[in-house]
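Read-outs: derived from the displayed coordinates by stated rules, not from any lab. Note that this is a predicted model, so its numbers are computed, not measured. Cβ atoms are built from the backbone, for glycine too; each structure is taken alone.
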Structure P
Amino acid sequence: MPKKSLPKYIPLETRFAKDVDPSDPLPDYPRPQLQRERWQNLNGPWDLAIVASAQARPDLFPHRIIVPFAIEAPLGGVEERLSPDQRAWYRRRFRAPTLASGERLLLHFGAVDWACEVEIDGQSVGRHRGGHVPFHFDVTDALAAEGPTEAQDEHEIVVVVHDPTDQGFQPVGKQSLDPRIIQYTAVSGIWQTVWLEPVPATRIVAVRAETRLASDEVVLHVGTVQTRPGDRIVVSTAGVEARSEAVSDETSLVLPLPGLRAWCPDDPHLYDVALRVEREGAVVDRATSYFGAREVGVGRDGDGIWRLWLNGRPVFHLGPLDQGWWPDGLYTAPTDEALVFDIEATQRMGFNTIRKHVKIEPARWYWHADRLGLLVWQDMPSPRFDQKRFFEQVVKEKRRPQDLDYDLTVSPETASAFREELDAMLDALAPFACIVTWVPFNEAWGQFDTDAVLDSVARRDPSRVVDGPSGWQDTGCGGLRDHHVYNEEKNLPPLEDDRPIVYGEFGGLKLGVEGHLGAERGWGYQDFESPEAFEEAYCALMGVIEDLVGRGLAAAIYTQTTDVESELNGLLTYDREAFKIDPDRLAAIHRRLIDRLSRSTRTSRGAPHE
């Protein structure tokens, strides 16, 4: 694609920005799974310095940044670009909670893009790489040499961040130092909640549910650390309790739940869970969590066509490609209400699915999707790849996407960083019922060792569908044959013998709405000048998709939920102020389309026909 001058961006603000309290932004508990009563939020004003990478700790911190908004985000108050040859130094002081004897204090980060080192009172407590996943450090020993930590003691935390964005080797998704068209403004530094959590040394660290609908059972897999022989794990939900002696690392407990209520978009029922660790009759740790009981997979319907299945029935997945970007917060929604808005708007338009595109959201987003009832296809953020060679084939050689040479250079360092963060994503998001499909690769953006990567994800999490590469370079692996089709939607590809075919992207109709534009000029796959022409084209396109459902199409992901910067393919404007088509009309169209599957196939309840 030829290089053009950068679009001039227009400042936009969402209605949610006015509700941001700079002294206490995003105050909600950040981890809906595995909650404890005691925690301390460290969001709010921090000192910031941006200096050359080779420079030691600066003496002056001239900026004030509102954490957890990124350095480049308007809501952060800095709006500077962090270049590859710079480091960002964050600093703040805090009072630690009082710890009982034997307790530990964990410092949590929802996400920091990209690599960071954290110091407490001048002592390094750890380093982390991976810009999209949560991590924590045990900071107890750095706070006090011995004895309990007193609440009145004030401590200094320093976070040093390096983020080369698309000039490095790490997964970056759609971030770019040269944003245009489908590449967006880079995001650097802390962009999710920072918080403290006092915990016992012996504690619960993870919980995930395995559903067995046929026997009305749920198996809870409870991860623990520092348990001793004789310790017991106790879990209870819906009046049912299970106990088991703690097993090193993970203990599995079976909960029989007669009349098990399955989670689905029409009935997003969640079971609350109480968990504890007991030692000699005393409780040494307790936490609360939840799960949704559901089974997903692929299989043939009564007519022999491969479909996506949910709880013993084939379901057509219809939803938007969701970038999750905000004009005022970039990667970070201004408030929890804003985070919910996109999910509720998607449902208001009658969709039952979201494809979360090459971005990982905060844990609260997935909780909202769980409780509201939305199927989620979760992408892995893409790594950097040889874009020069890629665009040479497109522009100079005039090759079609399906004919490109995807043997792009992915260095061992790039591959290692991708696998490391992919595994961390799978672990972090495993408990959420809404996620039904993993999408490791998108359109050969850094695709490598395809079969091995897809197989690794499937083995790590057999409870979900693993998409084949979403678009373009399919190798025959993965649970879905995923096509990206723009302007050619009516030409249904041949059905597969062993997996469903889906449109992982389609549509991309463009309509700019004056007063709600994020750039002076915009881009889209098909341009429309009037709302009437846009709506007519969209309705006609959905008519094509509805016809394809009966012919074997198993899912369709429309590009996209909102406009983003200069990309104007959204069903909503970037500031979330305007639906481009009345959402009630969209809901009627989409619900009829989703229901087409039950009207056009035999869908008797039971296991998929393999």
Structure Q
Amino acid sequence: MPVLPHRRIVASVAIPVLLLASMPVSPVGAQSPGDGPAPVLILPTDRAAFLPGATFDIRIEIEGEALPADLAITVDGAPAADFFGAESTTETWSKGPETAPVPVQGVTWRGVSFAAPGSHTVEVTADGATTSVDWNVLAPSQGAGARNVILFIADGWTVAELTAARVISRGNVEGKYLRPFTIDQMPAVGLAHTSGLDSIITDSANAASALNTGHKAAVNALGSYPDTSPASADDPKVETFAELVKRLRGMSVGIVTTADWTDATPAAVFAHTRRRGDQADIAAAPLDSGLLPEVILGGGANWMLPETVEGGRRADGRDLFDEYEAAGYSIVTDATELATAGAAPPERLLGLFHSGNMNVWLDRNVFTDNQGSFTDQPGLVAMTNTALEILGTNENGFYLMVEAASVDKQIHPLDVDRMVGDIIEFDDAIDAAVRWAAANAPDTLIVITADHGHGFETFGTVDVEAFNAAADIPGKLDAIGLYADAGFPTYVDADGDGFPDDWAPSRVLAALVNNHPEYTEDFQVSSVPRVPAIAGADGSYIDNPDDDPNGIPMTPTMPLSSSQGVHTLQDVPVFAGGPGAEYFGAVLDNTDIFFGMAAAIGLDPSAADGITPADAVAPEVACEGVDFGGVCFTR
């Protein structure tokens, strides 16, 4: 019985254990002997899914001064130590406020795995009470013929943002777009849920971690489940897709981003930490772990240098540029050097083109004074092409993650035009990858998605001359065209490069974000990156008088301590093309992206060569709902 990808997991009802690392374990509050059973936390959490042979850590936490005398930890009724063939370690720490610390006992197994598909129940008995979770080990797929996987992530990207970018880039005449984006032509289209382990609203770190591991994580966490210990790097880890394909298949790994390469989304490819902000540690993680991506391209040079060097942010005194060079990396720092490296691809390439996040397309190409001293930065297309030339030399295949980071970083401060420019560039990078794959490696799966959304939408157009000439707010509002009065924006792309020749036409989009601080909006391109709100005398954020002073005042829709727009709950788009793409044409959870990529290449971590045996037979899955068209519908 075929089932939709997100319905492949069939689990019995168990006691859910789901907690923030910074919050008390449920039941809330410390318990002293005699008050009842000790609260228990089991990690991984209930309904976690695994591939057989993929490694992960187990952490059991029990509140109390000592381990309960009757403590028993079992998997399917057998002692966990016997089931996994490994002994646990124990630790003690305190959680909660200093005025009322709660002692915690931790029991941990590191680097364990399941040998075969199946469902498993983990039970922890402590102080006479039993807590349980169900885990599911999925059957590896025989594969769809993919050898390479490219995961494109536009951080903070939504359907509404894609639509706005298409109007501005491609033009719309009499209701029809003049030409499509490359994204639009992908054969598989779906949606992905984005909620995290600790909140319905996700952060980039835990969302990107879900894409790369198949496991949920908490806000700010990467490649790990959140325990309550004070350390950030000891939380129970789960193996990432990059780690699996490199360990098992000898595939190459590449990271391309317009952000710091140690920022949340690129770090999710390889990092394991509770705090995404530990960027100095993240920068050193590939060296320290031995998982060395063949390609690293982006910003974030400051995290490579000791504090003794101007701009350096490393307190440990390490010069990571020297260390990466010693590890076999060619180092490039501008677009000119990148082009040279691409002409004669090295085995490993590290290219960092900005001290922090790279400048957006609009500031690299139109308002170039905003680049500061970084006047020779490559774009996302050049970085993607160079990465493909290097990674494509590995006959075992590769995994490449490409991030358009500033879609998110520009819509946070409500800078619509800068966000749109980077979406157009994102589509150009996808087009470059499609063309490369068609010419060099048609056995390449391309997946396109976002880590989370933003509350952006277009609702009309604005007559710029009338808006700017209006003497009062009602007059400005009258310059906004709705329904038939909206007509069409007047962007022109005479040179056909996909970007407007003039970003200040006579009629622009009326587009807003539905969550924001107090600010003013004039709907027009800003010659400098926007700062819509600034801190007032009492610390609350108020309108920045230097940002859009001729705009419409907007009443805040969020706490006054917030200075920007924030992430939203909406499902994000998923597009895919190439072998295995059909998996992604469904409503998915973001963790399903990991399993879809693994299925496309036939990844079986339990096999010696990491390849699903040709005679493997997937187990039959009973439909507990309605069978319609070969799909099992459940409620």
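Where is mean projected area of the Cα convex hull in nm² largest, in which of P, Q? Each step should come with its number before you reach the end.
Values: P: 27.5; Q: 31.3.
Answer by largest value of mean projected area of the Cα convex hull in nm²: Q.
Comparing mean count of other Cβ atoms within 10 Å over residues 52-59 across P, Q, which structure shows the greatest value? Walk me through the intermediate numbers first.
Working: P: 10.5; Q: 22.0.
Largest value of mean count of other Cβ atoms within 10 Å over residues 52-59: Q.
For which of the structures P, Q does the calculation of relative contact order in percent (Cα under 8 Å, 6 or more apart) return 20? Numbers along the way, then the final one.
Details: P: 15; Q: 20.
For relative contact order in percent (Cα under 8 Å, 6 or more apart), the value 20 is produced by structure Q.
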